[in-house]
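Presented below are the structures under discussion, each in the form of structure tokens.
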Structure 1
Amino acid sequence: MSRLKSPKETAKMRVLFADDEDNLQELIRSEVPRMGYSVTVCPDGLTAVAAMEKEAFDCLIVDLQMPGFTGIQVIERAAELQPDMDTVIMTGNPSEKTAIEAIQLQVFDYVMKPCRLADIAGLLGRVWERRQNRRQVAALEHRVRRAEGETKLIGDHPTMHEATRLIERVAATDSTILIRGETGTGKELVARSLHEKSDRSDQPFVAINCGALPENLIESELFGHNKGAFTGADAARAGLFEMADGGTLFLDEIGELPLSMQAKLLRVLETGDIRRVGDNETKNIDVRVVCATHRDLEQMVHEGTFREDLMFRINTFEVQVPALRERMSDLPLLANHLLARFRPDMKPDMKDAFAPETLKLLAEHVWPGNVRELANVIEHAAILCDGLPILPEHLPRHFSSRQLRKELRSSGPTSLRDMEMHAIEEALQRHDGNKPAAAAELGISLKTLYNKLNAAIDSKAG
């Protein structure tokens, strides 16, 4: 028999039980929660189907012979309403016909009446383990799909060594981590590294950009919803916290969360309990939360746009990711690493992958988009080159401020965007890459500056 799970392990699973025997209902209602599972007990098939229409469940245990809907009919409806749910038949009158129907409906298991409590415990343990295995496979597939090469922090600069040492120290803990750094510096890479070095590495890593979520859907995306919870909620759906259960949830751009959601996130971090939209029950989850931002959270607290208690809660440890301009000595390493990713067939060597004049142009660039911008530039060059070394003509035409100034002097500006980017890059150079200071000098908002830089990076990538 499978070992009994502790409440912390099994609280993740919701069980729906349907049987018309009063004594069995009472047994399940009182004993299954002692095993750590949440259970909803229904006296017939119609009630079970109604419950599935309102709430999400992980496991259905159903008697074959009941008034109203039969067990087979309930399982058929379950396949339509909640196809991810595992189903189990409980019966005292097995037959070849029902066995064939069960196989056709992909029923997980068959339990004979009368059954002992230990049989039910063992069954639920097997369901839980099966679901865990499926989640691990799904997490692995998710990571493979999103992988962009080995999760490795590249750099020999002292600031990178400091970040790497801190990651090594805190990865094994369950402490919340705040990753700070400008846009494009590789904050998600740091979060992945934390996850892969932790004891949760075989569990899901789920990442979400909080700034990309519509405000009216943020709660549903994070915590899930029941069917009918709002217009368009045609079926129950798990949220990102449930998807990350047992693993790591990476909340990128945490500073973009509205205040109402900040309060709900704080409650989840403090209690470990989530509540789906439209649900009256809470569910305990075991998730390690890693947050990231390019915003000044202390200033946001002062302005009243970010909760001070939440800032303290997510900032148990802080990892600072330096901007590329602050570690330019790492640029050749990064460029070579990116080239090897985009053109593994070339097997580039550090000594001859880039021509000296190409490295000079790369070193003179301001890199407002940081490593993300560098990746776009190297991908562009990798596509255009037929072999090594990478020459200046393989680089994007307007990525370098020096190149742009030469073109402006020789032939005049080719477009308003060129002039605009020239002014922005000059301002960034004068202020050593300080974007708020550059924006103030240019007379534009910081948000406008970021929008123009991101638009320039996107145009180069295209």
Structure 2
Amino acid sequence: MNLDEYRAHDATGLAQLVADKAVTAAELLALAQQRAAEVNPRLNAIVRDVPADPDRARTGPFGGAPFLIKDLSQDYAGVPTSAGSRAFMSLPATEHATVVQRWIDAGLVIFGKTNTPEFGAKGITEPDAWGPTRNPWDLQRSPGGSSGGAAAAVAAGIVPCAGASDGGGSIRIPAASCGLVGLKPGRGLIPSGPATGESMHGAAVQGVVSRTVRDTAGMLDVLAGGEPCAPFSPAVPATSFAAAVGRDPGRLRIGVRVPTAINPAPDREAFAAVETAVRVLTELGHHVEELPRAPFDDAALARDFLLTWFVYTAWELAEAKRVTGAGDDAFERDTLILAGLGRATSSVDYLDAVQRRHEHTRKLSTYFESFDLLLTPTLATPPPRIGEFDLPVALQRGADVLLKTRTAGLLRYTKIVDDMVDKNLSWVPYTQLANLTGRPAISLPLHWTADNLPLGVQFVAPLDGEALLIRLAAQLETALPWHDRVPPI
């Protein structure tokens, strides 16, 4: 097998070749590492090696396929999980994360960890610890985040599928930015242990980014199901998710919404992406209807998301200091700002925001009484340029003064908060809904801009809607194929 042949297969196909003894796991690993050596110096997608053993027997559903895990939450015993932070660069994990063990049991050959922003706290991947990851479609642009390293590696053909996670869009944003499939499972379907029961009150979940729907479905089969330390036991369908690929989704009722309270005037390419999806959906016989307004209070949801994110970052920073003994100088300015805002939030206000998730969920559930799915762009603009979201120098200096004087809470009265919100959420205002309500959502690569940049569309489903999303995604993959679209790198 040569490199072009390797890149033409998804993980399911590679595993079948290994099972058929047409190729060995060692040969596939060598090809993946060859491709990484060619493109990773330009992409900075893989930031750490993991000791691989391709000669071990590979009998699982993905036996022998090369794989990468995210350098956040996806612990590999004996290897540090940096979480994109200088503070954790040299602290080895003591045990495998549950999802990592399940990938190993599925026969995947893990050989590296992918870049992520510090604590996964941004929709771009530009950590000080490792430097920025670049988008294979345009090296001057971001692959999104926080699973930006994973998405760049998959889009560039290093691996056909890679580990990812999503606390506010971190699977779907990079999938949309890199022309990939990105499914955020519903709350609790995939375990977060053994280090934690559930992350961010269940808003953050584990998963993958991939090039094909069948890989995404197969990976969901590998990962789904509870564990003894989980807060509850999820309902897993009697039939496999892989079996949903190719099944008729039926005639679906789909509502469409593009403008948002955070970004009332998205880029024309976001409208074009939805128009492409609507055209194909209509041709397939689905009923698609434009919504006059969002089926939930999107402005309130954004505020609640950010407030809880600030507080969670404050906790993560304090925990990192406790575990590592690091001081403020080990963390990025933006992380310190977010943590300062979190510490300035009262416990009552925080709990208020968490409790309001039920209001957002009820409104979305009412919407699903009339519709099967909600369709939006995944991104409101094309992927941003590297460094585009850096704070202006004047705001950096002002923030540094407040951080040094331990008065960072005062930042909430300055322009810096509005600036961070506008820049960091205005291009991705659609993804947080599924996280706060615990609903499944998927980003599909149905549109490329006039500049040949991917810009995906998102479908949000009701509870237990993963199989429905997979059925529709497979139907769209057949109607508007994307697997053969490759970036210029």
Rank structures 1, 2 by volume of the Cα convex hull per residue in Å³ and report only the one at the top, that is, the highest.
-> 1
Candidates 1, 2; FRET efficiency 1/(1 + (r/R0)^6) of positions 323 and 371 (r between Cβ atoms, R0 = 35 Å, to 0.05) computed = 0.20; producing structure is 2
The value -11500 for helix-only ellipticity at 222 nm (-39500 (n - 2.57) for each DSSP H run of 4 or more, over all residues; to 500) was derived from one model only; which of 1, 2 is it?
-> 2
Once distance in nm of label points 7 Å out along Cα→Cβ at positions 91 and 307 is calculated for every structure in 1, 2, which label goes with the largest value?
-> 1
Value 14.7 of Kirkwood radius over Cα pairs in Å, for residues 43-186 alone was derived from the coordinates of, among 1, 2, structure 2
Could you tell me which structure in 1, 2 was used to calculate relative contact order in percent (Cα under 8 Å, 6 or more apart) as 17?
-> 2
Of structures 1, 2, which gives 30.0 when mean count of other Cβ atoms within 10 Å over residues 163-170 is computed from the coordinates?
-> 2
Comparing structures 1, 2 by FRET efficiency 1/(1 + (r/R0)^6) of positions 123 and 211 (r between Cβ atoms, R0 = 35 Å, to 0.05), which one has the largest value?
-> 2
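We did not get these values from a lab; they are worked out from the coordinates using the rules stated. Because the structure is a prediction, the values reported are computed rather than measured. Cβ atoms are built from the backbone, for glycine too; each structure is taken alone.
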